[in-house]
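Scrolling down, you'll hit the structures one after another.
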Structure I
Amino acid sequence: MADIQNKIFELARELFPICRSITGDGVRKTLSILNNVYPVKIHNIASGTTVSDWSVPLEWNIKSAYIKDCSGNRIIDLASNNLHVVGYSIPVDKILSLEELLPHIYTDKERPDAIPYVTSYYKERWGFCMSENQKSRLPAGNFHVFIDSTLEKGNLTYGEIFLPGKSDKEILLSTYICHPSMANNEVSGPALTIYLAKYLSGLDRRYSYRILFLPETIGSITYISQNISHLQKHVAAGFVLSCVGDDRAFSYVASPYGNTLADKALKNVLRFEVTDFKSYSFLERGSDERQYCSPLANLPVCGFCRSKYGEYPEYHTSDDNMSIISPSGFLGSYNVMRECITALESNFYYKTLTLCEPQLGKRGLYPTESFKGSAALVRSMTNFIAYADGKNDLIDISNIINNPVSELIPIVQKLLREKIIEEKELESRNVIKIGAFNL
C-alpha cells in the first residue's frame, strides 16, 4: 500500500504545475499524463455545440502574462504562478495608471498573503490576481499589463475509461480536470481516480465501470446531455471524487434524498472504516453532483471528499498547494473507495432457506458444546441469518447488525457454500429500503 500512495502523490505533483481551464492545451496535457498510468479515451466536443441549456464555449489558451511597473520590473508573472491571471481573460496589452489597473485586480482579503482563483468563463473580461498585501504595496504610477491569450473555436476535451463487467449495470466515477495549480481542489481527484481505474482493471468485475475526467460543470453537462438515455438505463451507483488528498476528516455529500445505492454504500464504508467523517446534504452541493442529480437527469450519484470543497481555508487560493495533500491522505481516500467497490460488488439480497434457525453445528459452523459465551463466537453469523429475509441486501444487514461488510463477506461465502442462504440480484438501481417501504 505504501507504493500506491506514493505513486498517487507523485502523479499529483506532476499534474500540479499545469495551467488548466475548462478547455485548452492544459486539459489535453493533463489527460496525456493520466494516459501514461492507464489508457484514457479522449473525446472532443466542438465549440458552439448545444448541450442542454448551455453551449460549449470557445477554447481558451494562454502563453504568457505579466504586470510591469514603470521601471520595467515584473510585479506579477504567469510563469511564477498560473493563478495570477483570471481564467479565460481576453488578450490585453496596455499602459494603465494605478487607478485604471485596480478594478482589474482581484484579491482575497480573508487570506491576505494568498493569490485567489478567479475565472470569467461566460463573460469576456481580463484581470489579474495577487495577494491583498501585494496589492496594498502597489506604487503610484503607470503599469504595463500584458496577457497573451486566445479565445477561438476549438474543443471541449474530456477523458473516459470504460471497463466492462459481467453485468451491463455500471458504477460511475467522475472527477474534474479544469482547475490550474491547486492541489486538493484539483489534482487530487484525477490522480486518485486514474489509480482506481488501474485497480479496477485487474478485478473480476460484476459491474461495469465508467470513469470520467471532465471539465467541471460544462463537462458533466456536455456528457450527460449526450448520454442521458444510456446513463439512466445503466448507472446503478455513482461517485463524484473531489478534494481527496489531504489528511483531514472525510466528507460525504448526499444525493438529493440521500437514498440511492451510492449513498448507502459510501455511508456504510465511512461508518465502519474511518474514525472521522462529516455528512453534507444535497443543499450543500457544489461539484458535478449538481448535474448528475438534477431533476431530469436523476442519476444515483453522491459526492466523496476529504475536506469538502468550499469548507477548508485554503480552498480556491494559492495556499491550496502540495503541502496540504499527502501520500497518507491519498491512501485513506483510496482505501475508502476500494471498500465502496467491494461493498457494491458483493451486494446482493439474501434469504435463508430453512424454517427456523439452521443447524450450524452439523455443518461445522457452530460449537458442538454449549457453554456461557459460546454463542458469541458465531454471533455475527447468526445475526446475519436472522435478517436474511429476502428484503435486506448485504449493506442493509451490515447496518442492522453493526458489522462491516468486509467481515460479513466470508460469512456469506460459508452460508452460500452450505446452502443455508440464497442470493438474488438487486431489483433496480434505485431500490433502497426505508422502513417498510421500497422506493
Structure II
Amino acid sequence: MDLVVRNASLPDGRTGIDIAVQDGRIAALGPALVVQGAREIDAGGDLASAPFVDAHFHMDSTLSYGMPRVNASGTLLEGIALWGELKPQLVQDALVERAMQYCDWAVARGLLAIRTHVDVCDERLLAVEALLDVKRRVAPYINLQLVAFPQDGLLRSPGAFDNLKRAIGMGVDVVGGIPHFERTMAQGAESVRLLCEFAAEQGLRVDMHCDETDDPLSRHIETLAYETWRLGMQGRVAGSHLTSMHSMDNYYVSKLLPLMRESGVAAIANPLINITLQGRHDTYPKRRGMTRVPELLAAGIDVAFGHDCVMDPWYGLGSGDMLEVAHMGLHVAQMTGQEGMRACFEAVTSTPARILGLEGYGLAPGCHADFVLLDAATPVEAIRLRAARRLVVRRGKVVAEAPSMRAALHLPGRPASVDFRIGR
C-alpha cells in the first residue's frame, strides 16, 4: 500500500481502525489490517475524518479587509457598499494572489472543498476570470466550485443576467441569486423564477443568497422551494443564509418546512456572519438572526454551515477553520446536546459534501483517499478544541502536517505539560 494509517478513531464511533491507501483511493478500512504501507503512520487513537467542506464562501473578496477602507459600522449594507467601491479598483493578479493565499490556509486546516460565490455584476467579469484561474491552479488539492452571483441584484443591476450567462459559459459551475436585494418583493420572486428556469435548462445546480435579512416578510425561500419542485430540481438547490426565518412566526414556518423538504432544497447557514450582521436594528431583546437549524434538521432538511467571509468588507476576522464555524453554530443554535454537536460536525463535513455533489467523498473503501487526522478523539472534542490538524491527506498524499496542541507547564508538583484533552 502507498500509505497506511493505523489505530484511528472515526466520526461514527468506531475505534482502532486502520486506513489503507493505494493509487489515491481508500483500498481497505478496518481493524488490524494485514497490509504493509510504503509509509505507515500511527494515529494513536486520534480522529480521522473526511475533509472539511465549506458550502458558502466569497473568495473574490477574501483577505481584502481595509480596502479601500474599513467597514466602520460593521453592517451588511456598508459591506455591500464597500465592495461596490472596491470592485473598480480590483486587479486580477492581486485577486488571484489573495485567493491562492487563502487556499494555502484552507489546506492547512483540512478544508479541501469550497463552494465560493463570485460577483458577476462587473461587466469585465474580472473576478470570474481570476477565480477560474485559481480553480485550475488548486485542482490537485482543493475542489473549488464557483457560483455565478449577481451581488447587486439580477434585475436591479443592468446586464447582470447576461453577465451571469457569460460566466456560466466560461466554466462557472452553479447559478446564484440574491432575490431579497431586488427593488421589490415581486422582482425578487421573478429573479428566482428566471434563475431556476435557466439552471434547469442548463442542468446546473442552484445556490441563492436568500432572505439575508431580519424582515419576517422576506419569504423568497418559499418561491425557491416551489420553483425547485415545479422544475423537478430536487436535490440540486440550496438556499443560503435564510436569516429571515429566525424572525418568522411559527405558523408560517410550519407550512414552509414541509415545502422545503418536499422540494429537496438544502439550507446553508453561516454562523459567524449571521450572528455578526443580523439583529443590528434591534435594541433589546436582540435577535440571534441565524436560521432555524434544529427545526430544519428535525424536518429532514439538509443543513450545512459556511464560513462565508474571511477578512473582507463584511468580516474582519477568520482563518479558514471550519471547526470554528461549527463551534459558533452549535452555540448560536443552542445545539449543545451530544446529537446536536455531532450534527454540527456533519454540517462542515458530510452534509455540505452531499449538497455540493462531491464524488468519492467519505471514509470507505473506494472513496478518494482524502482525510484529516485531528488531535481529538471524537467530533465533539474536535469542535471543543478546534483541534490541530495532525495530517491532511489528499488523494493519498500528505499535503499538510501540524504538531499536536500541547503547552509546557512550570508548576511545582504539577504535570510537565497539558494537551487539554480528557481521559488520556
Given a value of 1.7 for distance in nm of label points 7 Å out along Cα→Cβ at positions 290 and 346, calculated from one of I, II, which structure does it belong to? II
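When distance in nm of label points 7 Å out along Cα→Cβ at positions 122 and 250 is compared over structures I, II, which one is greatest? Don't skip to the end; give the middle numbers.
Working: I: 3.5; II: 4.7.
Ranking I, II on distance in nm of label points 7 Å out along Cα→Cβ at positions 122 and 250, first place is II.
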Given a value of 66, 41, 23 for Cα extents along the principal axes in Å, for residues 218-409 alone, point me to the structure among I, II it was derived from. I
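Comparing mean count of other Cβ atoms within 10 Å over residues 114-121 across I, II, which is largest?
Values: I: 19.8; II: 27.2.
Greatest value across I, II: structure II.
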For Rg/Rh (Cα atoms, Kirkwood Rh), which structure out of I, II has the highest calculated value? I
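The numbers here are math on the coordinates, done by the rules we state, and not lab data. Every value quoted in this text rests on a predicted model; they were computed, and no experiment measured them. Cβ atoms are built from the backbone, for glycine too; each structure is taken alone.
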